[in-house]
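Participant: See the structures that follow.
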Structure I
């Protein structure tokens, strides 16, 4: 009689599945190490055991983030920047290489210590993963394992819920409200677009206040004629006194469900792009002054709360090479720094619009505009002081746009190189992701060598569209936002669990755009052991109060009946995946936070029960051990 590992999974299928899963995890580990992004120690140890190699803790890599300035230090000080070097950065086939000098650049002899991801190897690895997620035996095996993980957690909850609560009650001076960690993380705004960082009431209040003070100020120039704020509002047939939250019309509602175009229009207060340009842009007649003031007010609220942090996104579009100079100039001019803000750069996938308007001749030029200034500021920081200072406070890159738009292009070895992509059509999601990852990898290797901070790649992924988006992110991203479509692919969902890839989920945002709240897989993912956290997305569109993340936690706790331990675990996950520096994470999570399992958990800071941490660690080890045993039978 044929031996079975579990019901419906034969030994042959088990071996095939384990072999494929092992290779998939090895692929992710390779690309994470190349880009100085994280890969879990436990999973790495099991991979070394499978290969018969010793595990070396020093081989593990971590991103490098800038520590907050000490008391009295100036965050805009340029004296601490590294010296300029005479290296040269040039783009070839969509990737920017670094050369020792111009002669080496002409001969295309890049610096050997900076290793670029191999294009053909990446395509081969991607094709293997595409085949794996469609492979019958692996789909069956992973589906069964995920069902088991769900049932196992339910049993754990029935047996240990009261013990976990007892452990938390024994934790002195810590509860839901006064835990240093909880206070900090419950308001940790995992991500939002900067132009939507305030809630709608805050924006309305700022508009009215600015009108009272600056009604006669010139805020716009139209056809060479100065336009005051009073004239601007008169031209729009508006008076700030009459404005209400409803008339601002910036909140997403039922009309935006499955309508990303209508959602984008919500960024225009009262439907007027002129008001967006005045209040929510860094480039305008007043040099983005109002926008900077709004951000400083948001940051001030966070600083008053002491443990509240935010990760706002600023956009770099790639339509011209001066965007970085203007953005960093705005940042330095208005001194938009706060230790509570960890900046990220988001790149909208809208090449087709720029090409249609002849802003760029081909996709390669867009990539060059996005990444070349970063290379130049890394090579010669004193020649680009404002940009170099700004980059010190940037923690990562994001890729954003409507994922449900299908490009019709399949990324392969036959795909045109970016310099050859001169048609108006948009490349595929995977094409964007690969070239962003390749350039971020090169930047990180260069910046690591120069003793600078590195960047994470943290795309919006899996909110809509094909599951291959999640596959591309599995290969390239440190962590992702949304991840809803993981529920459509048991293989990818299981791989995300084994690789412990953090997922920032935004149920309220999804509820307005793509998925009703009750159908959100957040609770399911949490029970199975995926690293999920709660995120606000855009407070202006989706939230009503001054504490948008508290709204997320409060609603999730009520709808999903989350326990205190559940919420503290979600919170701990959010800090781990954030752009906080090592120094700050030690402060909030404890000195051993990089260790996995209960050993890395300081309950005095995190308020997460050691019973829960031990369960998570033992469950992960059990699943990884199954893969190891499956490969032993070959």
Structure II
């Protein structure tokens, strides 16, 4: 009944004349339908108001101000329950609203403050593995096709097959119609010389228009937050071009749970997520083609990695089952499909291969990371940690692989923090505090002597640095509580909330102080506590007290300071020098599987070897989690090597 009424209201609004929305300071403006939310209007008009919780009103990062507060009642819907909780009565009276909650009813002008604008994220996902001996699934084959003969004259494809038979080559089945279209022109222009791309299973992937161009493939890493693609020469293994982008699905929610919640609204919502990721991948492909000069018809294969939610949404599968007990994926084995079937701009017969999943929350990205780091963990006791919105942890010990996943939340990527943001220009990425004076020094992304950039907020690596520095300086205690007894102007009491000032108002880009409050510290404790507890339980299951090393994977794991990670207890007790940043190991694994088909078999074996530990069912997880909430850990406050 409620859904029918909502649909009826939407239909009534669609019949009403459009209203005009203006976004400042960008000046973006245009007509939108009455009932459109301000965040939706911003996307339609290109104003880019950030939304980190997928329009649920939870993160408060989409605060905007109505230029004429006195007329807001006529131009916008009344404040929602989420808005009255996130905004004070004075703020509401002053025209502040949440863009993801306020619906447009009439003409309105909206001011988007600096901290609510979606900045371009800094993504570092360059390939780390340099040398690979190629053994690709698709290879190039040059054929000299005889001229037509016989009565009637032999068709073009049949003459190509005859030439292949003469060369003692396997005879592939004919490519589909799009793959055949270029054959007549190539045969006649090249005087019978044809170059084809042939799959290991005998299929003809395509007929290459440029016989001299490299045969290329794409290694694609689809993260919850960002995407990275590497275009590779299948014959040499060289990386021809690299492109990255923010995952556009972030507008529907910062984490996988938000995306699953959005998809649960129905088939159209799930399809919306699928279309957005396919468009983003095609945009990456166009960027790769532009950089390298490689054409789509010479791009014959793609290998993908990502978490189970990204896997399902890319393939057009509903991820709703991943969010419901017992949290199982629709399919976990490796999958190969046609690129054209999902609308990718590649060769007519190009294929897409996904590495296998392990469980509903341990995906192909983890398998890719294991492929890429095998030399680091083989025959050793090693903890592999992918630090992200969803943390995946693998323990390698005595030829066994145990794994677990934990919901760390988006705090370690800058979201949900009071002044948190993605790793974009203006984000604080490093923090130092002088213990004697409590003077704070920050490094800001994009800030250079030639072009100074003021701080807008703090990103994930910055909050880990800040928590470690605050602990060492006595600003917070091992329990995470801010020290009320400190006599310093940097400690602010804002209502019932205590906060520590990193950047004073006069030095920030927003005109307001950039602070870390008690809720921010709690969010860090929750995230690091989950990772630490998962690591401890995996080690306990294996019967080990310590590990030889910890590998931090993922784009975010690459920028964490190992000393800061040790100080706060992000991982079980280990010396900082034994914490190694592996970069985008998942993407490197995808590149290995693209260039060496034997690695795909290895990936399938790895997935079958994985022993999954379901933390939600573990009788001691909550206890371990509670102890790991302390800095660095309740049982090891004085013993951690990182504090000595």
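Participant: If we compute relative contact order in percent (Cα under 8 Å, 6 or more apart) for structures I, II, which one ends up with the highest value? Intermediate values should be presented prior to the final figure.
Facilitator: Details: I: 23; II: 12.
When relative contact order in percent (Cα under 8 Å, 6 or more apart) is calculated for I, II, structure I comes out on top.
Participant: Suppose distance in nm of label points 7 Å out along Cα→Cβ at positions 313 and 465 works out to 2.9; of I, II, which structure was it derived from?
Facilitator: Numbers: I: 1.1; II: 2.9.
Computing distance in nm of label points 7 Å out along Cα→Cβ at positions 313 and 465 on every structure in I, II gives 2.9 only for II.
Participant: Could you tell me which structure in I, II was used to calculate Cα Rg over 2.2 N^0.38 Å as 1.06?
Facilitator: Numbers: I: 0.97; II: 1.06.
Label of the source structure: II.
Participant: I, II: which one has helix-only ellipticity at 222 nm (-39500 (n - 2.57) for each DSSP H run of 4 or more, over all residues; to 500), as calculated, at -8500?
Facilitator: Working through the options, I get structure II.
Participant: Assuming 1.14 is Cα Rg over 2.2 N^0.38 Å, for residues 161-456 alone as calculated from a single structure, say which of I, II it is.
Facilitator: Structure of origin is I.
Participant: Oh, and also: I, II: which one has distance in nm of label points 7 Å out along Cα→Cβ at positions 145 and 401, as calculated, at 3.4?
Facilitator: Of the options listed, only I reproduces it.
Participant: Taking 3.5 as the value of distance in nm of label points 7 Å out along Cα→Cβ at positions 41 and 137 derived from one of the structures shown (I, II), identify that structure.
Facilitator: This value belongs to structure I.
Participant: For FRET efficiency 1/(1 + (r/R0)^6) of positions 281 and 489 (r between Cβ atoms, R0 = 35 Å, to 0.05), find whichever of I, II sits highest and give me its label.
Facilitator: Comparing I, II, the top value of FRET efficiency 1/(1 + (r/R0)^6) of positions 281 and 489 (r between Cβ atoms, R0 = 35 Å, to 0.05) belongs to I.
Every read-out reported here was derived from the displayed coordinates using simple, explicitly stated rules and does not represent laboratory data. Note that the coordinates shown come from a computational prediction; the quantities given were computed from them, not determined experimentally. Cβ atoms are built from the backbone, for glycine too; each structure is taken alone.
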